[in-house]
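The following blocks contain the structures, represented as structure tokens.
Here, each number is a calculation from the coordinates, and none is a lab measurement. Computed from a prediction, not measured in an experiment: that's the story for all the values here. Cβ atoms are built from the backbone, for glycine too; each structure is taken alone.
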Structure P
Amino acid sequence: MSALEPRRLAAAGALGAALSAVGNVVLFFAASAAGTVSIPDQANPGAFTALPIGPVIGASIVPAVFATGFYAALITFAPARAKAIFVGVSAVFALLSMGGPLGAPDVLSQATLAGMHVVSAVAIAGALAMRGQR
């Protein structure tokens, strides 16, 4: 049990965001070398478009911000069980996020997007759980 250390938690969240972004960019380029990773086209329902790199990076960083805030709240309001609750909730979110990639049009896209979700979950939750609290 420890008190909230904002700098330590912010550094852990930034580390998780960076690891998530770098890991997903590597996965993006590896998958792109094998073919086109496609996602649903928001402007054209029923159509698909190539996944751009910008959203990969953004979608790797934004969850780290929310996870860091959630973990800070847990450390503040449930310090004795913060890490256990955080890891459990992170695992549930990781499993639920696997539904999104199923909407991709082909196996390469589905596997790549699912892999990106795993990379983000492990990088963000791992960094926060291991380094966010003493």
Structure Q
Amino acid sequence: MPGYTLVAAPAAAKSAFEGAVTSSQGIYTGLSVYTVTKGNDNPGGGEVGGLVLFGVNPDVDPNSEQADALGPALLTVVTAGAEVTTRTESGIMVHQASAGGSTFEAWFDGEVLALCIGRNAKQTTAFVNSAIAAG
């Protein structure tokens, strides 16, 4: 994504999501976790937040109700039931929730379920929009 840098997150950050993969009954097939930064003008030294990528089993039809439920279900779990809203960005449904002072946005592109966690809603949404535009 132009203007953003992704760096592999510490092992502790990745381990926080490994349980979701092992308990997904084969829906999630892989996991990558990154720290996202942009320039030096953001609060926190340029850190936008974290990006968690779940590989999704290719047997999940991207146009199915099961696929449509992936983002909202993930947000419900990670936010302990916060209200989830949905918007469309470049034809992709983006689900958003807020909890504990953080903004969570999730989207499924047909192969990967992505989760962005940020402390600033505007920066989080800007990164998500950039990620979707970059394909």
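Say we calculate distance in nm of label points 7 Å out along Cα→Cβ at positions 19 and 35 for every structure; which of P, Q gives the highest result?
Going through P, Q one by one, distance in nm of label points 7 Å out along Cα→Cβ at positions 19 and 35 peaks for structure P.
Suppose helix-only ellipticity at 222 nm (-39500 (n - 2.57) for each DSSP H run of 4 or more, over all residues; to 500) works out to -25000; of P, Q, which structure was it derived from?
P
Compare distance in nm of label points 7 Å out along Cα→Cβ at positions 83 and 107 across structures P, Q and report the one with the greatest value. Please list the in-between numbers first.
Values: P: 4.0; Q: 2.3.
Checked P, Q; max of distance in nm of label points 7 Å out along Cα→Cβ at positions 83 and 107 sits with P.
Quick check for you: by relative contact order in percent (Cα under 8 Å, 6 or more apart), which of P, Q is greatest?
When relative contact order in percent (Cα under 8 Å, 6 or more apart) is calculated for P, Q, structure P comes out on top.
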